[in-house]
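Read the figures in this text as sums done on the coordinates, not as results from a lab. Since the structure is predicted, the reported quantities are computational estimates derived from the model, not experimental observations. Cβ atoms are built from the backbone, for glycine too; each structure is taken alone.
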Structure I
Amino acid sequence: MKPRVEIRYCSLCRWLLRSGWLAQEILSTFADEVGEVALIPGDKGQFQIFVDGERIWCRVADQGFPEAKDIKQRIRDKIAPDRDLGHSDRHH
């Protein structure tokens, strides 16, 4: 079974567009590795990203919103550690 990515965002803060854009980036990069990306509206300023239930990004703990390359690297590290992400990759 392919991994599930969840993006939990604050709908009151109007972070749907940011969440949708990141979902598109994830699906474009990991089309063969990810089973689904779910957008889950919430409140209280939350913006968190999970892979199979494990949090890989939290707006509060990570002090802000992620760049697409940061999320791609964290997802890659979880689901496809040998995969090269090209020019935006850090040395892993």
Structure II
Amino acid sequence: MIDNKRRHPRLKHRAKIRMTVPASAVAVVVDMRDFSETGLFLLCANELIPPIGAVVEVQTTEFDDAPIQTAIVVRVEPDVGFGLEFAAR
């Protein structure tokens, strides 16, 4: 069994998420696997995974004018995707 050290429960929810890496201004749409109060996990191909510590902006495509959240890459699962933690405001 995997030791779960997460502070907040994850909610499985499939959604399309627009991700932008501000340094490159390139935006891509990827799939969300789950989210919590403090972050989310995005599914994508290896070539789209930013390095750990990278700052990205994410926005759901589920409704118009959704807020843009700044987040930091905190975990990478090769061939699966990566985990983000929302940046403190």
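Per-structure values
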read-out: Top of I, II by distance in nm of label points 7 Å out along Cα→Cβ at positions 25 and 73, largest first; value: II
read-out: If helix-only ellipticity at 222 nm (-39500 (n - 2.57) for each DSSP H run of 4 or more, over all residues; to 500) is computed and equals -9000, the structure in I, II; value: I
read-out: Relative contact order in percent (Cα under 8 Å, 6 or more apart) from the coordinates reads 30; which among I, II; value: I
